[in-house]
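In the part that follows, the structures are each spelled out as structure tokens.
Derivation of every value follows stated rules applied to the coordinates shown; laboratory data play no part. Because the structure is predicted, anything quoted here is derived from the model rather than measured. Cβ atoms are built from the backbone, for glycine too; each structure is taken alone.
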Structure 1
Amino acid sequence: MRKENKLLTIFAVTFTLIGIIFLTIFSGYTKYRKEQKEAEAQARAQAEELQLYKDYIKSATSVKHESLENGLLTRKTTIYKGSEIVGYAYLGGDKVEGIPKTTGAKELRIEVIINIRNEIVGARIDYSEHTLEYMEHINQYFNKLSNTKLVDYKLVDEVAGASAKSMPIVREVLDQVTKLATGQEPNPKDPYKDIF
């Protein structure tokens, strides 16, 4: 092989190796950036989720979710302050047909947040296919539930205007949360107390 051909071969091999090294480094950097962005997005999502619970339990520092298969309840969230449990949140819902101004089965999911004394500190609509005007009434009811003992939730007057189809889901989720969290049935409302 002539000297010129040897040099061309050496240059070709050298440039090929440099190209492979460059592509490997670039590929590694791209993968690193992608993983970094995913980690940042996950950290942001966790911070936003934690803030959701901090709106109800100010001292919350972390949360842990576990799946439930308990009637309408699908998730239990344990709320921590450091390593100490400061509350729980229960997510549940159902689908129902006959919602005014809609067709087909429509879903409603709510989350009930309680402190360690089994007092309702908040409730929120997690997802709804029900009409907005009815959801406003359910939110008013949720506001009235704050600081109520879980077993006494039935003693809080419901808000007029909520759908006759939406409220049974709310009541059933609250019943199941009460039974799961306290081991007790909710205290019934005495109809005679309001009348006499």
Structure 2
Amino acid sequence: EPPPNSHARIDDGTAVPFELVKKVFDGIPEAHRPDRIAVPHRRDYALRDDVEQIQKMPPTVGKAFATLLPAVDADGNEIAGIRLPDVAVPLATYTGWTLRHRDIGGETQLLMFAGATMRFASTESQRVASGDPRPSIAERYPSKDQYLARVRHEAEKLVEQRYMLEEDIEFSVERAERFWDYLSTEG
């Protein structure tokens, strides 16, 4: 039997209105986010069972569908779903979307569903200077070794829950180490 589904849901508060997600991203310096989301409305084309064609054009516009997003934590990372070690032990905020570049116009509109990474400040002083409410890497993790131990622990939990293969634990830890080293050299 496969492991249970893991996705945003209304009943547990992990699917929320846009405004709640917007508040978190508004507090993150340099965080670019869409300024609005599409809110589709119901359309009545006066369809009938005995006729296989639209009976009314233009349709009557009805009530809006509920449009919800996955809830995010204080870092801006999604709460629901399978939280891979990168997200469970983060060095950044990770989104599942990217916005258009200002040079091509529409900079608050989605460009594509390719993720973005908004790194945390390395130190508390950098965080304070930038006004970033997210704890810095140094405030989160006393050392690289402790960070990697937490990554390993999260990967092991995913194996136990059957969301990750045991053979992928080392890959996850090595990937986390490379990202840590990259951020350390980027300062």
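By the measure relative contact order in percent (Cα under 8 Å, 6 or more apart), tell me the structure among 1, 2 with the highest figure.
That would be structure 2.
Starting from the value 28, 14, 9: which structure in 1, 2 was semi-axes √(5λ) of the Cα gyration tensor in Å, for residues 76-155 alone calculated from?
1
With Rg and Dmax of the Cα atoms in Å, for residues 12-83 alone derived from the coordinates and found to be 22.0, 69, which of 1, 2 does the value describe? Walk me through the intermediate numbers first.
Values: 1: 22.0, 69; 2: 18.4, 57.
That value comes from structure 1.
Taking 2.8 as the value of distance in nm of label points 7 Å out along Cα→Cβ at positions 108 and 140 derived from one of the structures shown (1, 2), identify that structure. Display every interim value, and only then the final one.
Values: 1: 1.5; 2: 2.8.
Of the options listed, only 2 reproduces it.
To test your reading of the models, identify which of 1, 2 gives 21.2, 70 for Rg and Dmax of the Cα atoms in Å when calculated. Numbers along the way, then the final one.
Details: 1: 28.0, 115; 2: 21.2, 70.
Here the read-out was taken from 2.
Thinking of 1, 2, which structure, once helix-only ellipticity at 222 nm (-39500 (n - 2.57) for each DSSP H run of 4 or more, over all residues; to 500) is computed, gives back -15500?
It must be structure 1, since only it matches.
0.05 is what came out when FRET efficiency 1/(1 + (r/R0)^6) of positions 28 and 132 (r between Cβ atoms, R0 = 30 Å, to 0.05) was calculated for one structure; which of 1, 2 is it? Working shown, then result.
Working: 1: 0.05; 2: 1.00.
Comparing all candidates, it corresponds to 1.
Taking mean count of other Cβ atoms within 10 Å over residues 60-67 for each of 1, 2, which is largest? List each step's numbers first, then the result.
Details: 1: 13.2; 2: 9.9.
That would be structure 1.
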